[in-house]
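Colleague: Below, each structure is written out as structure tokens.
Where a number appears in this text, it was derived from the coordinates with a stated rule and is not lab data. Keep in mind it's a predicted model, so treat the numbers as computed, not measured. Cβ atoms are built from the backbone, for glycine too; each structure is taken alone.
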Structure I
Amino acid sequence: MAGLEPRGFKWVIAGRLAISERIGGYGFQHRRVRREEEIIWLAEQGVNSVVSLMAGNQNQAAYEGATLAFYHYPIEDDLDPAEVDRVFGVLDDAMNAPGASVLVHRELIGDLLVGLMGGYLVHSGLVKDPIVATSIIQEISGRPLGPEGRGLIPDAE
């Protein structure tokens, strides 16, 4: 296998939805060569779409140059829970594309990203109980979810 696995890469839904840190690293650690190697690795895993939740559109040209579909929904660290449904709408758009395998990222994997993924499990109907979704996403991410992240997981309808 060629390429380099992105930092923090985890499948949330095997083969369909994954999370990681920003491709190529974040801040001063960002490297163009690392970004290229990580994009190669993602392509080998079947990832064909990227949803960036970062404030800026960093890496957009690199993703599009590698023929990855690119979706951008900038969110700040203090995401208003009322805005969560709009984020889920962007994820729905990305996931509903034929043959989609989607990577969602922010600079780092934190409560916001992990909480949104737990919320998406409920939103998509894959998990009915928000408590179970919290437990599942904590297991997948390998990190406990704080109150901010838990607040992004909606009650089942």
Structure II
Amino acid sequence: MTERTISINYQEYGSIEELNEEDRELARAAVQAMGRAYAPYSHFHVGAAVRLSDGTIVPGANQENAAYPSGLCAERTAMFAASAAYPDLDMVSIAVAGGASGLLDHIPATPCGACRQVMAQYQHKSGKPMSILLVAAKQVLKFEKVDDILPFIFKSI
């Protein structure tokens, strides 16, 4: 038997204002997208924003449904909308922001496993890393590639 350790690298910022201009714009788009959430059951609003290779930003928000599995996470609404509208452009980064009743939480909302796998698929399709920003009121975490939030990824770049 061999014991192994997995480690990941990420950057932690104290606020959106500490990010570079490009990441700040994407983080703000995710926060703004929270306002488009339809969350009458959980009251937890999540916004996401995907930056494409040409700089276009595509937002998404969580959409709940009385038939629970019929809803969809903000991350996937953003990625699927981006892929449908701009199929020839790569997704280079995604920001996610969330909080109860539309107020940005003090800790970052993290993507579910299904969203992480969809991120992995689009990262693999592009052949380049997709960075991830997890945005909270007083903390922003930045990961350089999907592999950092999805250990043992099906297919990496």
Structure III
Amino acid sequence: MSLFENPRYRWRETYFVHLPAENRPSLDKMRQALSVVSDHLELANPSADDEGRFESLTILAADDFAAIDVSYIEGDEVVEQGARFAKELSAGCCAELDRAKLDRLRHCRGRFDLLHFEEITDLDDEDDANGMLDPSALLLVLDALVELTDGVAVDPQTGTVL
């Protein structure tokens, strides 16, 4: 079940981790990588394909008033998006490390979509903006996925590679 269907959570932002399709991890490797990151993350709704490769899961971070839906996609759409991001981001890119990331981004056929949600504490208040959301879990998960897959994290809202 997507967190979009849960009234306790409100979508805040989306991040991507582009990766070589051959680096797509198994569901077991995903669980292991995320369990090492933090002991306060709860994994829910795990899904794998018939070969045991990761497809999706939900990460709950109650201490951070946050949750993350992670899903995997691959194909031409991912390659086109990576090339577009690399072209757009290269204009503001000056560090050699960032250039290397952009070069890798152009060749990735796989992508994790990370949809970051804020837990709403007052369901009766449509404008509940309690400021409790802590991005720590998101940043830890992004780092873990980049490390696991030799991927490139992208924040499309700010136009930066992480």
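Colleague: Match the computed value 19.5 of mean count of other Cβ atoms within 10 Å over residues 11-18 to one of the structures I, II, III, and report its label. Display every interim value, and only then the final one.
Modeller: Values: I: 16.8; II: 13.9; III: 19.5.
Computed on structure III.
Colleague: Can you spot which of I, II, III the value 2.1 was calculated from, given it is distance in nm of label points 7 Å out along Cα→Cβ at positions 75 and 99?
Modeller: Working: I: 2.9; II: 2.1; III: 3.5.
Of the options listed, only II reproduces it.
Colleague: So, one more: To test your reading of the models, identify which of I, II, III gives 3, 15, 17, 16, 14, 15, 14, 5, 0 for P(r) over Cα pairs in 5 Å bins from 0, in percent, for residues 43-114 alone when calculated.
Modeller: Computed on structure III.
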